[in-house]
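Quick heads-up: structures coming right below.
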Structure 1
Amino acid sequence: MFAEREVMTTRQAELVRVLEQLAKDLPDPDWVALVDDQGFVMACVPEDMDVEEDRVSAMTAALVSMGERVLQEVEGGSLRYANVSGSKRQYLAVVLSSDRLLSIGLRPGLAAQVTFKPLSRWVPELLKALQRHYT
């Protein structure tokens, strides 16, 4: 009888929804953040992470820059992701496009490979949300 009405959503709400789903599929991440090419965090879960947003975006850019430089020196092709692991935290930066990066804080000692399945599930959804036109 009645046509179902499509629920209106904002781009920000949709990005957060997808990041939350990705975070649920990852093994206890400290944060999952979408960072743009200007160094701004576009969306992040949780909102109140224990590391400052500015630091996350700056270190994402630094990690990607370092990874690109290394690959350039060894003729390794385009960077897909970069991973740095310390005694207290592991940091994974994933290149989504020329102007979007995904930053993930993980516990140390976690094999980066455990992130591949959740990433392959949710990155396409995230890219769709970025390309969708919102009114």
Structure 2
Amino acid sequence: MYMPSPYRMLVRRFVEELERGSLSESLAARMVADDAVAHFPGSGPLAGEYRGPAGFARLFHLQRQAAQDGFTFEMQSYDVHATAAAAVVRIGTRRDLRTYSDDLRLVLSLERGKIKELWLDPVDAAGFDAFFS
């Protein structure tokens, strides 16, 4: 008999909050461990590590702020196995009359009912860095 991971709803809700642009620090605290780390690769202004619920909320706030004309997230797919998850989210934005769209891969480590670690990986990392620089 198939038993879905108890983390399936957590991952889905997390991405839905990104889609809505409503990942506040208080909401992140319900989904993200206090000692969680989000890793954003690259050399652009968003690159670095973000720690805890406040760090996660800050990362996605900075991403929306840098976009200027709004930022869209659209879930393409996701899968959860035991305490690991992966999702592909289509992102889109406009800035200074330029548009950008790409797939963003999210890889999550899950522990004790919360997100413990998150790696964000734009398919076109160089394009992402260039757009937001």
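Remarks
- Of the structures 1, 2, the one that -10000 was derived from, the read-out being helix-only ellipticity at 222 nm (-39500 (n - 2.57) for each DSSP H run of 4 or more, over all residues; to 500): 2
- Once distance in nm of label points 7 Å out along Cα→Cβ at positions 97 and 113 is computed for every structure in 1, 2, the highest value turns out to be that of 2.
- For distance in nm of label points 7 Å out along Cα→Cβ at positions 9 and 49 computed as 2.1, the structure of 1, 2 it came from: 1
- Set 1, 2, criterion Rg/Rh (Cα atoms, Kirkwood Rh): the highest-scoring structure is 1.
- When relative contact order in percent (Cα under 8 Å, 6 or more apart) is computed for each of 1, 2, the one that comes out at 28 is 1.
- Source structure (of 1, 2) for distance in nm of label points 7 Å out along Cα→Cβ at positions 17 and 73, computed value 4.4: 1
- Source structure (of 1, 2) for Cα Rg over 2.2 N^0.38 Å, for residues 57-120 alone, computed value 1.10: 1
Computed from the coordinates by the stated procedures, all read-outs in this text should not be read as laboratory data. Quick caveat, the model's predicted, so the values are computed rather than measured. Cβ atoms are built from the backbone, for glycine too; each structure is taken alone.
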